[in-house]
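Listed below are the structures to be examined.
Computed from the coordinates by the stated procedures, all read-outs in this text should not be read as laboratory data. Note that the structure is predicted; figures quoted are calculated from it, not measured. Cβ atoms are built from the backbone, for glycine too; each structure is taken alone.
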Structure I
Amino acid sequence: MLSYRVEGKQRRITLKAQGLADARKERDTYKDLVKQGKDPSIERTLQIERERQLQMEEKEALARLQARTTVTGLFERWVATDLQQRKDLAEVQRMFTKDVLPIIGSLNAQDVRKSHITDVIDRVKQRGSSHTARNLLKLVRQMFRFAVDRDIIEFDPTASLSVSKVTTKNTERDRVLSLDEIRLLKDQLPDAGLMPSTECAIWIMLSTLCRVGELSKAQWKHVNFDAKTFYIPIENSKNDKAHTIYLSNFALSQFRRLSEYSQSDTWLYPNTKDTSSVCEKSISKQIDGRQNGTVYSNRSKANQALVLQGGKWTPHDLRRTGATLMGNLGVHGDVIEKCLNHTEENKLRRVYQHQELKEEQAEAWRFLGERLALLIGN
């Protein structure tokens with residue numbers, strides 16, 4: 001026990017040190033405080049509070065450190081929370097696994113800066129994939145906005161990045177194959193070295209206006225040869241709208257031809273193990289590979305076999321070409337939009353007009369099929 005006087009008042013404080021030497025050191029410390037006009041009892045209480053506050057701050061800092069999420073962890077949470085219903089989930093995962101996570105996956109999401117993002121995107125651009133770079137930047141931005149919304153990070157590192165400046169401007173394609181090009185395509189296909197099923201896909205997309213992804217994921221149960229229909233269920237449709245295509249004789253003959261080549265009882269275009277449909281990029285890559293001039297060891301002479309006078313064409317251009325042919329044959333625009341399974345942009349019309357125009361659609365597909373049959377001799 002130490003007695004002392006501060007501000008004229010007699011006070012006492014109990015020494016807490018164990019052992020005579022330590023007790024003397026504690027006593028001397030308190031005497032020095034008294035000489036400074038400080039009350040040792042108050043100072044000891046303040047020191048205890050300071051130490052407690054420091055411990056709390058250290059615990060909070062440790063908690064913040066432990067809560068820091070890596071980009072890989074953020075991506076996994078984004079996938080589990082927001083992407084489970086996305087039809088392109090597998091493609092999103094493939095793109096991040098290939099181009100994003102190997103570069104910045106181990107970084108803490110809070111530490112990612114604009115330069116890290118541009119590094120990822122520039123690497124994709126440097127291999128000549130500007131369109132992929134554009135789509136990837138949009139996806140990365142979605143992920144970091146997800147993180148901001150949930151207070152995982154404070155600032156979005158992609159916020160000030162312009163998609164068009166960092167990647168490429170979005171160019172709306174208007175490629176339509178001419179009648180001469182369609183005739184030429186028919187003559188060039190035999191020497192292109194395509195799988196017969198891919199040849200069928202080209203004519204099916206042109207004559208039905210279906211999307212390449214919708215055809216790639218189709219099952220044989222969706223094709224009714226008796227009713228002459230091709231059904232696209234919601235899960236296969238790009239815009240979540242089921243769609244029934246009324247097959248012309250031309251289109252029906254291509255489905256019959258496809259069935260002769262098919263190695264699956266389930267899928268029109270199966271993967272190698274027949275466990276699912278083929279990757280929806282497969283058909284597009286085969287067509288692109290016959291136009292880009294790339295030399296392949298097994299088909300070096302076919303790398304430009306499908307080049308047409310109007311320039312490069314894609315599966316989606318076949319859809320646009322078919323719709324254009326319908327218009328040239330006098331089919332009304334509203335009917336063509338139905339055949340394309342487009343979503344009505346006008347909200348009032350979308351809400352109040354639900355006519356399906358089934359007969360008109362069937363007739364439009366019939367007109368298109370007959371025109372194609374005349375063009376290529378089928």
Structure II
Amino acid sequence: MAAILLVLFFLLFPLLILRLCHRYSFLSKIGAVVMAYVVGFVIGNLGLLPMIGGHAKVQELMTTLTIPVAIPLLLFSMDIKKWTRIAGKTFLSLLFALAAVILAVVAGFFIFRNQGIENLWDVSGMMVGLYTGSTPNLASIQTALGADETTYMVIVTYDLVIGAFHLLFVMTVAQRLLLLFLPGYSYIDRASSNGGGPEDEDPYWGLLKKRRVVPLMKAFGISLLIFGIGGAASLLVPESSQMAVVILAITTLGIGASLIPAVKKLDKSFELGMYLILIFCMVIASRADLRNIDFIAMMIAAYVAFVVFGSMIIQAFLSWIFRIDADTYIITSTAMITNPAVVIAVAGALRNREIVFSGLSVSIIGLAVGNYLGIFLAWLLEMI
């Protein structure tokens with residue numbers, strides 16, 4: 001009975017988190033994902049879970065199932081055709097951002113490889129996923145590689161800390177600093193520079209309305225079907241590679257399903273996928289033991305900081321060579337390092353509505369390619 005209550009708690013508490021984020025603006029700014037991690041941390045370190053029989057199996061089952069089901073849901077609403085409409089310099093900036101993350105991760109791998117971090121290739125693969133497609137890709141790659149959960153939580157912890165400094169920089173002095181050597185943004189419509197910033201409506205609100213139940217059930221059913229196909233495909237490869245094949249297969253099938261108009265139009269499928277991500281974040285954080293934060297964790301923290309700020313420097317240098325404007329650089333770099341919600345906030349801070357579409361497009365592309373890049377880079381680095 002206690003195990004059932006634990007399952008219900010993990011399934012339903014994210015609803016409360018979303019409700020609080022909707023009601024209180026300061027919590028919305030913190031973000032539902034961060035709150036889910038914090039709640040999980042607290043639960044996991046109060047010492048209450050060991051009192052519940054079978055809690056470890058519940059946690060393991062929920063972390064195993066949520067990510068593979070969430071990935072297709074996150075991809076259904078993609079509009080690949082719109083990618084072709086991204087302005088040339090934005091697309092070039094996207095390529096620079098991807099290259100910068102990969103170069104920074106690979107350089108960090110060689111810098112930190114003798115610092116005692118076990119399975120550093122897994123850490124590198126997870127960071128490629130994190131800094132191309134944000135939390136969903138980090139979680140997907142951790143699951144695919146079977147990476148250590150404590151290491152995963154160390155990455156999450158220091159990403160939050162370092163990410164706060166990154167966000168402070170891009171929303172305050174970054175634009176003025178970059179305009180010293182990058183050109184300014186050329187507005188198509190000067191009214192887009194109005195200082196108000198884009199409106200950020202709560203996309204989760206109304207997720208459980210009756211009219212959305214049937215579309216969400218359809219989306220969930222299709223996602224389960226894709227998960228099943230990916231699981232069947234994994235049986236064709238050695239056991240050590242099965243989870244990676246599952247993740248890559250369902251990513252590919254999810255992108256393919258987004259090309260079907262009936263699937264693409266299923267309302268709130270992305271939000272349902274992110275809801276599953278919230279469940280995953282809370283569950284896996286509840287498995288973390290903060291007593292394991294040691295010297296090795298400090299090395300991982302240094303690696304995270306190196307990737308975040310190293311990729312920014314590399315991308316800035318490439319942008320200088322090819323004359324990418326400051327706003328486009330900031331929004332594509334932010335899209336890689338953070339998530340779509342932060343992209344909207346940064347566009348507002350830059351007083352530029354026109355770059356919202358570019359930033360969100362880059363975020364979605366990063367979500368789509370992050371799993372491939374992270375898993376394949378981890379495999380490549382493991383062979384070195």
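As an exercise: helix-only ellipticity at 222 nm (-39500 (n - 2.57) for each DSSP H run of 4 or more, over all residues; to 500), calculated from one structure in I, II, equals -16500. Which structure is it?
I
So relative contact order in percent (Cα under 8 Å, 6 or more apart), computed for just one structure, reads 37; which one of I, II is that?
Comparing all candidates, it corresponds to II.
Just checking, which of I, II has the largest value of Cα Rg over 2.2 N^0.38 Å, for residues 185-224 alone?
Top value of Cα Rg over 2.2 N^0.38 Å, for residues 185-224 alone goes to structure II.
Quick check for you: by FRET efficiency 1/(1 + (r/R0)^6) of positions 73 and 89 (r between Cβ atoms, R0 = 25 Å, to 0.05), which of I, II is greatest?
Of structures I, II, the maximum of FRET efficiency 1/(1 + (r/R0)^6) of positions 73 and 89 (r between Cβ atoms, R0 = 25 Å, to 0.05) occurs in I.
If P(r) over Cα pairs in 20 Å bins from 0, in percent is calculated from each of I, II, which structure is the one that comes out at 28, 61, 11, 0?
It was calculated from structure II.
I have 180 for volume of the Cα convex hull per residue in Å³, for residues 113-280 alone, calculated from one of the structures I, II. Which structure is it?
Considering all the candidates, the number was obtained from I.
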